[in-house]
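Peer 1: Each structure below appears as structure tokens.
Taken together, the values in this text are just the output of simple stated rules run on the coordinates, not laboratory data. Fair warning: this is a prediction, and the values are worked out from it, not measured in the lab. Cβ atoms are built from the backbone, for glycine too; each structure is taken alone.
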Structure 1
Amino acid sequence: MVAAGACVREETTHKATGNVLFRQGSIDAAIAEYTKAIAANPDDAEAWILSGNALFERGDGAEAERAFRRALDLAPSARAARRGLAKLAMSRGDHASAEKHLAELLRLHPADAQGQREHGALLLGRGDLGGAEQALQRALTLDPQDAGTLYLQGRVQARRGRHRQALATCDAVARAAPGRAWADYCRAVAYAQQGSKDAALLSLGRAIERGIENADSVRSDEALASLRADPRFTALLARAHPAR
């Protein structure tokens with residue numbers, strides 16, 4: 001019994017240390033800690049999920065998938081493992097598999113706000129604006145202050161031509177996540193869709209100042225397509241950074 005208790009304490013320590021390292025951006029070191037946690041208790045589904053998330057961040061999709069599937073073997077209703085597999089499928093452009101994983105997640109856990117949000121994001125990416133808005137509204141009913149969900153809802157509203165409503169939602173993003181870049185990027189999208197180029201570029205500049213770093217994703221964002229020919233857009237992107 002003493003040895004078993006020691007193992008439980010050991011794996012918990014490794015997971016906690018790994019989580020700190022992960023938040024600091026030390027992905028390889030975090031993976032090493034999660035690996036130690038798994039060695040201490042190979043049946044710890046949470047350790048497999050944490051490892052899968054870190055492996056995904058490192059770009060090791062095959063090992064991330066193995067970790068998420070092992071977690072599901074151990075805990076078939078594990079929400080984070082389903083979300084991890086959906087995220088992995090999305091990164092591969094496999095929307096059908098992503099939808100399958102999210103559908104199973106929401107069948108088991110219909111009140112999972114994060115799952116509803118990710119389903120909305122998937123539908124938005126596919127161009128199903130009505131379905132996306134419904135999924136995001138379900139997520140907001142469950143968690144009205146989630147900044148990520150509000151941001152996506154603002155994008156949907158802008159794409160559907162409801163620009164004033166979209167800007168009000170962007171204001172809600174600012175209240176939910178003060179000082180973060182999301183609200184300004186949300187406004188950039190809303191203004192660009194409205195045709196207000198100057199306001200869109202001003203908001204985009206503020207978003208970059210507040211931490212939007214992936215110039216590639218901004219450049220390829222179809223919601224900002226109307227800005228691409230403007231030299232100010234190119235100048236703003238020069239202040240961001242390409243994807244790592």
Structure 2
Amino acid sequence: MCGIFGVAGDVDKKEVDLFFGELLDANQERGQSAYGITLAYQRGTVVKKGRGILDKNQASIYYREVPDSWRTFLPRALLGHTRAPTEGAPIDYDNNHPFQINSLYLAHNGILINHKEVRQSLLPFLRSSIVTDSYVLLGTIWKEYRAYGEIPSRLSDAIVAACETIKGSFACWLWRNPDLYLFRCISSLYYRHDKYLPDGTSALVFSSERLPGGIELPEGIVLHFNTVWGYLERSGKFSYYSPYHLK
């Protein structure tokens with residue numbers, strides 16, 4: 001069992017404190033082998049990974065990795081993952097979340113049962129020493145996204161196609177600047193859309209653990225949040241298979 005969590009949109013000190021406080025603490029109960037923190041800015045994205053538990057009081061060290069010129073602007077998103085490993089030893093940081101292929105970043109909670117077969121179907125398109133099952137999901141999304149010509153508006157379609165290929169349980173965040181996508185099958189995922197001003201200024205908060213005032217994301221739905229304009233929409237719907245799902 002892993003944990004995914006984050007805040008996106010109009011991220012100020014309040015959201016930063018929430019991210020490195022309540023969200024981090026709650027999700028470290030779900031995975032203590034490794035962690036990954038993603039800091040997404042207008043000019044780029046910084047990913048830091050580590051083994052064990054991240055002390056929230058030491059979390060400010062991650063801002064030291066952000067170029068000074070980026071800090072003129074607040075981050076568009078702070079995204080996290082805490083890992084309880086399945087495939088891939090956490091001692092190798094390449095096997096730890098989040099994973100990146102070109103402009104796409106993904107973190108996943110769950111277990112994929114057909115990842116070995118899907119990995120074979122991705123060859124020679126996807127060659128990597130990363131053995132974590134989650135990487136296959138990102139690889140499938142990237143393959144579909146390329147087939148759509150890497151058109152940002154078709155990324156939801158690529159996610160839908162990938163989710164209908166993968167079997168197992170999953171809850172994921174996917175980042176492609178400036179857009180965040182959430183989707184799940186079986187694994188838990190809760191979100192809350194905090195609106196501040198009439199002009200649409202807002203933030204999206206999400207977590208594998210229950211959120212005060214949050215709602216559970218329905219299975220089979222792709223939720224899309226644009227961090228520039230602050231709008232939230234259901235941008236896709238997929239059918240899914242899981243042996244853990246009771247009918």
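Peer 1: Name the one structure among 1, 2 that FRET efficiency 1/(1 + (r/R0)^6) of positions 54 and 134 (r between Cβ atoms, R0 = 35 Å, to 0.05) of 0.95 was derived from.
Peer 2: On the way: 1: 0.60; 2: 0.95.
This figure was derived from 2.
Peer 1: Let me ask you something else. Which structure, out of 1, 2, was distance in nm of label points 7 Å out along Cα→Cβ at positions 110 and 206 calculated from, if the result is 4.0?
Peer 2: 1
Peer 1: From which structure (1, 2) was Cα extents along the principal axes in Å calculated, if the value obtained is 44, 40, 37?
Peer 2: Details: 1: 67, 37, 32; 2: 44, 40, 37.
The value was obtained from structure 2.
Peer 1: Between 1, 2, which one scores greatest on distance in nm of label points 7 Å out along Cα→Cβ at positions 38 and 214?
Peer 2: Values: 1: 2.4; 2: 1.6.
When distance in nm of label points 7 Å out along Cα→Cβ at positions 38 and 214 is calculated for 1, 2, structure 1 comes out on top.
Peer 1: Oh, and also: Given a computed value of -5000 for helix-only ellipticity at 222 nm (-39500 (n - 2.57) for each DSSP H run of 4 or more, over all residues; to 500), which structure among 1, 2 does it belong to? Don't skip to the answer; put the middle values down first.
Peer 2: Numbers: 1: -24500; 2: -5000.
Label of the source structure: 2.
Peer 1: Could you figure out which one of 1, 2 the value 9 for relative contact order in percent (Cα under 8 Å, 6 or more apart) was computed from?
Peer 2: Working: 1: 9; 2: 21.
Here the read-out was taken from 1.
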